[in-house]
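Laboratory data are not the source of any read-out in this text; all were calculated from the coordinates shown. This is a predicted model, so every value here is computed, not measured. Cβ atoms are built from the backbone, for glycine too; each structure is taken alone.
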Structure 1
Amino acid sequence: MEGDYIMIHTLTLNPAVDKILYMKQYIKNTNNRVKKVTCSLGGKGTHVSMNLSQMGTQSNAFGFAYGQNGEFILDLLRQENVHPEFVYAKQPESRTCYLVVEDSGDSTLISEKGPVANEGQVAELFSLMDKSIQEGDYLVLSGDSSNFSDPLIYNHVLDRMADKKLKVFLDTSGSSFKECIQKSPYLIKPNVEELQELVGRKVESEKDIIEAIRQLDKYRIEIIAVSMGKRGSVVKIGDRFYRARPPKVNVFNTIGCGDCFLAGLVFGTEQGYKPEQLLRFATAVSASTAESPLSFGFNVERAKQLMPLVTIMKI
C-alpha cells in the first residue's frame, strides 16, 4: 500500500430501494391508510458507506445493481459522496423493501428476496475488488448472503483477499457467519440471536453474553460487539469487556441503527479512538439514527449532543 492511506470498502450483495410508508398504526387484516411515502437506499453495506460519508470519510461501495432500481441506488450513493463499484445489469430488477413506520415509533420491514448474481457477474465483482482493494485497507462485509446460490460467498471473498492483510468488519448471520469467523476478522457485530447460533446455546443474561463471547477467543477476533437494541451493547475489545448504554431518545424508527453503529465503529477505528471513545461515538450516532425518519443517516449535531449522555462501563 502506498504511504499510510487506508481506504474503507463495503460490500453489499443485495442492495435495495427502501420504500418507507408512514402511517398512524399498522393493523393486520384491514385497510391501512398511508400518510406519506418516501424512498431511500436499502442494504446494510450501503448504509455503512452512506453513514461514513456523513462522518466525513469516503468509502468504496461494492455490490450488484439491476434495472431502474439499480440506477436509483447508484445515483443515491454518488449524491452522498460514496464511490460505487457495482456490477450493473439492465435486467432483472434490484429488490424493493417496504418499511412501515407507525406514529408510536414501531416499525416493520418487509423485504423482497432480490435477484441472484450469475457466475459471470460474481467474477466481475471479484475483479473489481482485486483492482481496488490494497494491502491494509478496511473491508466491511455486511448483510445476508442467503439469496446467493453459494451462501458462503463472503468466505470466498476473505480467502481471495487473505494476502492483503485487511481489517475485516463482519456483520452477517447463518452458516456464512460461522465460516467467516474462522478467518479471524478484526470485528464482528452479532445480535444476541446470532451469538446464540455461533456458540450453539441459549444466551439470556449479560453474564451469558460474556461467557459466549469468551467461547469465541480461539478465533482471535479483536472486537466483538454484541448489539442488544435499545439496551445498548456488550463489547469485548482486546481482553477487556465494556457495557455501552444509549441515552433515551425520541424513537422514530429503529431500522438502520445497527448499520450506523457499525459505521461508527469503523470510523472510530480508522480515527484511532480509544475503546471508551470508540463506543461512545458509535452508540451516539446509532441513537441519533433512531430519531431519523429514514433507514440510514443521522443528525451530526444531535449525535454530538448525545455523546456525553452515553453510559460506558467496564465490566
Structure 2
Amino acid sequence: MTAAQHGSALRRSALPVGLILLLLILNTVKSPGFLAVHSVNGALTGSLIDIANRAAPVMILAFGMTLVIATGGIDLSVGSLVAISGSLTAYLITSRPNLPVFGALTLSLGLSLILGAINGLLVGTFRIQPIVATLVLMVSGRGVAQLLTQGQMIRLSDQTLSYWKAGRLFGLPTSIYLALVAGLLLFALTRGTALGLFLEATGDSERAAETAGIDVRGVKLAAYAVSGLCAGLAGLVIMSDTHVADANSAGLYMELDAILAVVLGGTLLKGGRFSLAGSVLGALLIQTLTTTILTTGVKPEANLIVKATMVLVACLLQSERFRAKFRRKA
C-alpha cells in the first residue's frame, strides 16, 4: 500500500471510529460501568463483549456485501439467505437424525453458495440489474425458508450448535472468532491475489476491465457466490444463538445492516475501491448504536428509522454532485 492509499484508508476509517468513540463516551457518562469487562467462570462478559458478539453476524454479511458493492452491484437477498440457511439446518437436524450435524452445516452453506452464484449468473451473464436479480431471491427465498419450516419455529436442543455462538474460546464468544476468520480469509483472497484488483476494476469501469482482459462475468459470479456463502454462515451463527429457526423473522432487514456497514466503512456504492476492515468498523458502529438506543430507553422501532437515515446521509456524502453543491456555496 502506497503512502497515498494508506492516508486515504485512514481518512475513510475516521468517521466510523469517531462515531463509535462518541457513542461509547455517551454510554459511559450514562452508565459508568459500561466499559467494564468481567470474567465469570472463565467467560468474559460486559457491554463491549456483547457488542462484538452481536455484531459478528452483521460483520460476516458485510464481508460478502463488500465484494458485491465493489463490483458496482448490490445484494438484497442476504436476509432471505440467512433464513434459508438456518431453516435448512434445523430441518435436517430434526428430520434426519442419522445425518451428522457437520453434514447439515455443509449442505446449508453449500446451498447458500449456489444461490449466491445464481445471483451472480443473473447479474453477470444475463445482465439483469442487481437490484432486480437479487430482489427475486429476497422474496422467493423467504418463501423457501417458510416451506422448510412449514411456517413454524423449529426449536433445537440447547446442546445443538450451541458452540457456534454461545461457545467460548479464551473467554470470548465463538462467533467473534468465526467473523475474524472469515474476514482474514477474504482479506487474504482479495489482497493476496489479483481478485481484489479485478473487483475494483470491474466496479470502476466494466468496459475498461473487459478491454484489459478481465473476466467481468466471472468476477461478479465470484462476488455474489461469496456473498451467499457469508449469508449462510451468518444464518448459522444467528440460529445457534437463539436455538430457533424462524423463517419469518430470521435475517429480516439484515440486508440494510450489511449495506450500511459497508457504506459506513468507506466502500463506495458506485463500486471500485473497497475496505473489509472498514466494514468491520461499520458493523461495530451499527451494533454500538443499537445498544445505545436500547439502553437509553428509546423504542426499538426507532432503530430502523435511524439506520435508514444513516444510509441516506452516507449516500449523500458519497454523491459527487451533492458535495459539489457545498463546495460552490463555500
Structure 3
Amino acid sequence: MIDEDLLHLLAVNLHRLPFESRKDTQVIFSYVFRFRPAAAAPKSDPIALSYVVCNRPQVLVELCRAYDHKESATPAGSVLRELLKNEAAAAVILYDDGDAPGSSAKGLNAIDRDRPQSGRGIFWRFFDWINKSSFEVAADAFTTFRELLTRHKDLVPRYLSANFDLFFDKYNKTLVQSNSYVTKRQSIKLLGEILLDRSNYSVMTAYVDSGEHLKICMNLLRDDRKMVQYEGFHVFKVFVANPHKSLPVQKILLMNREKLLTFLSHFLEDRTDDEQFIDEREFLIKQIRNMPPTPVSSQR
C-alpha cells in the first residue's frame, strides 16, 4: 500500500466512493494506521503512520480536505481523530504551510515550530469548514479541531505562541463572532478551555492582556442567548481574576465599573441552583469593586 501510494489515492478520492465503500475505506485506514509487525516494540509507531508523517504528509492533508465534501467528512473525521492521538500526526496538520520554509509539506523533520505561518495551510481551513459548512460537516470538523487544540500539551502551546495574532484574530472573527449559534457557543466554550489549561499559561496571559479581546468578551455577556452569555462569562472571569491586568484592560474595566457592577449583580439570576457560578459571579463583583480608582502598572 505504501509503495503504490494507495493511502494518498484513497484520501483524495474518498468523496467519490459509494457509501458502503467509504465505510470500508475508513476501516482500511484505521487498520493500516494501527498495524505493527509482531516483532515491533510495543510502543513503536505503526509502520504506515511513521512513513506518512515523515515522507508522505499529503495523506493527512488530503484526509483533512475531505471536509470539502459532505460525503467524506464523517469517515475522514473518524480516521483523523484516531490519528491525532499521535503527536507527530497532529504536528504535520498544524504546521502544514504549503511550500513555505518550515512547513510540514516535506515531512515531520522539516518543520520549523517557531516560524509564524502564512495562514494558508490546511489547519486554517478548519475555520471555514466549521463556520460555513452544513451542520453535519461543521460538527465533525469542530470535533477534530478541538482534538487538535487540546490533546497535546507541549505541541499546542508552542504552536499558539508562534501564531498568536493570526490564530486569535481568526478565532474571534470567524468563530466567536459567528452568526451560527452552535458555532458561536461551542467556540466560546473551547476558548475558555484553552485559556484555563495550565499548559497554555503563556498563551492565556497574552490573550487577557488585550483590551480588544476584553471588549469582544464583554459583548458576549450582553448576547440575547443565555448559553452564549454563560460561556462568555467563563472567559470574562479570566480577565477579571488576573492579578496582573494590563493597563488597557484596567482602563476598560474602570471606565465601565459602575455599569458592570449593576449588570453583574443581576446577571443570569435564574441560575439559582448553580452554586459555583453564583460564587464566581460574586467574586468578580468584588474584584471589580476593589480595583484602584486609576490604572496601575502591572508587575509580573
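1, 2, 3: which one has Rg and Dmax of the Cα atoms in Å, as calculated, at 22.0, 70? Working through the options, I get structure 3. Comparison across structures 1, 2, 3 (criterion: relative contact order in percent (Cα under 8 Å, 6 or more apart)) gives the highest value for 2.
For the read-out helix-only ellipticity at 222 nm (-39500 (n - 2.57) for each DSSP H run of 4 or more, over all residues; to 500), a value of -24000 was computed from one structure; give its label from 1, 2, 3. Corresponding structure: 2.
If FRET efficiency 1/(1 + (r/R0)^6) of positions 77 and 157 (r between Cβ atoms, R0 = 25 Å, to 0.05) computes to 0.80, which of 1, 2, 3 did it come from?
Numbers: 1: 0.80; 2: 0.25; 3: 0.55.
This value belongs to structure 1.
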